[in-house]
Each structure stands twice: as C-alpha cells, then as structure tokens.
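Right after this note come the structures.
Computed from the coordinates by the stated procedures, all read-outs in this text should not be read as laboratory data. Computed from a predicted model, the values in this text were never measured in an experiment. Cβ atoms are built from the backbone, for glycine too; each structure is taken alone.
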Structure P
Amino acid sequence: MAICRIIESGITPEQYDEMRSRLGIGDSPPAGASLHLAANGEDGKIRIVEVWDSRDEAERWAEKVTAARQEAGFGAPTSITYFEVYNLRQA
C-alpha cells in the first residue's frame with residue numbers, strides 16, 4: 001500500500017540543496033518514491049511531502065538521509081508523520 005509522509009525538516013533551503021547533493025539526487029525522486037515536494041515555510045524551513053510505494057522503502061531511504069544529515073551536522077528532522085494514501089492524482 002502506498003504511503004505519504006510529511007517531514008518537518010528543520011533545515012533551510014540552502015541546507016536542503018546541500019542534502020540533495022550529498023545524497024546524489026537529481027531531478028527525480030529516489031527509487032520507490034513516486035512524489036517528492038519541498039516547500040518553504042514561513043519560518044524559512046523546508047517541509048517535505050513524499051509518496052512512497054511502501055513504508056519499508058520510505059524508511060530505508062530515511063536511513064540514508066539520517067546518515068547524511070548527521071554527517072552534515074543538521075541533526076534529525078523535527079517530525080515525520082506517515083499516512084496511508086487514499087487517492088493520488090498527478091497532472
């Protein structure tokens with residue numbers, strides 16, 4: 001079952017770009033992810049919405065992201081919330 005996760009990243013847009021570079025991500029989401037959206041909040045911190053084929057795939061990716069965040073000195077995200085996808089439409 002597809003899942004959605006919403007991440008309060010606690011990092012700035014510049015730090016987000018650094019993380020993408022560290023993780024070697026181009027313009028596409030990683031394998032297993034069908035959607036990745038990053039939005040800049042009023043506080044200047046990035047919020048991320050992702051849709052994954054499964055929670056297991058999302059959590060495997062999160063392990064890589066966590067290691068890269070620690071290496072960069074960014075610490076852990078403020079929060080990650082998981083939801084089962086009920087309906088997804090893309091333009």
Structure Q
Amino acid sequence: MPIQLDKSLIPIPLPEKLILYAVDTAHIVLATEPISGLDEKALFKEDINVTFNGNRYMIELPRKIYEFYHMDEADYTIMASEINPKTIEILL
C-alpha cells in the first residue's frame with residue numbers, strides 16, 4: 001500500500017529502496033541506510049520500494065504494516081528528521 005510524500009519535504013533525493021523500521025506502535029522510521037541500534041530493537045524491518053511520480057515519492061509499505069497501523073483510517077504525520085537527514089519518520 002503506497003503512501004505519498006512531496007519531494008520538497010525531503011532534503012535529499014530518495015533511492016529506489018528504503019529500510020522500514022517499525023519502532024513501536026506509534027513510530028515508523030524509513031532510512032536510506034541501516035541504523036545502528038534499530039536493527040536489533042525494531043519490531044519489524046524490511047526493505048521497501050520507492051518510485052518517483054511528478055513531484056511526489058510513492059513509498060510502498062508492506063500490507064501487514066499498513067493494516068497493523070490502520071493507515072487507511074489513522075491520522076499520521078510524515079516528516080524528515082532534522083537530526084539525521086537520511087531518515088523519514090512516520091508518527092501515528
């Protein structure tokens with residue numbers, strides 16, 4: 001299930017693959033490279049696909065993540081990290 005992200009919100013170009021970390025019941029982290037510590041602590045980790053369409057990134061989340069977090073019903077915020085520009089945080 002894809003989520004859309006405007007290109008202007010991300011300070012760096014995204015690669016075709018990201019690493020998804022399900023951190024807890026309220027946080028998902030998308031990273032361009034492995035994050036020390038999250039590899040061991042994350043509830044779930046998987047490589048995901050990214051495509052570019054116009055001025056938007058389409059980030060393909062695994063169905064089980066999309067459904068677990070009820071992303072079709074829940075309000076969530078997507079933001080690029082100011083501390084680590086190579087990560088995107090999804091707060092539910």
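Could you tell me which structure in P, Q was used to calculate helix-only ellipticity at 222 nm (-39500 (n - 2.57) for each DSSP H run of 4 or more, over all residues; to 500) as -2000? The value was obtained from structure Q. Computed over structures P, Q, relative contact order in percent (Cα under 8 Å, 6 or more apart) reaches its largest value in P. Structures compared: P, Q; top value of distance in nm of label points 7 Å out along Cα→Cβ at positions 55 and 71, i.e. the largest, recorded for P. Each of the structures P, Q was assessed by Cα Rg over 2.2 N^0.38 Å; the largest value belongs to P. When distance in nm of label points 7 Å out along Cα→Cβ at positions 23 and 47 is computed for each of P, Q, which one produces 1.8? Matching structure: P. When distance in nm of label points 7 Å out along Cα→Cβ at positions 7 and 31 is calculated for each of P, Q, the greatest value falls to Q.
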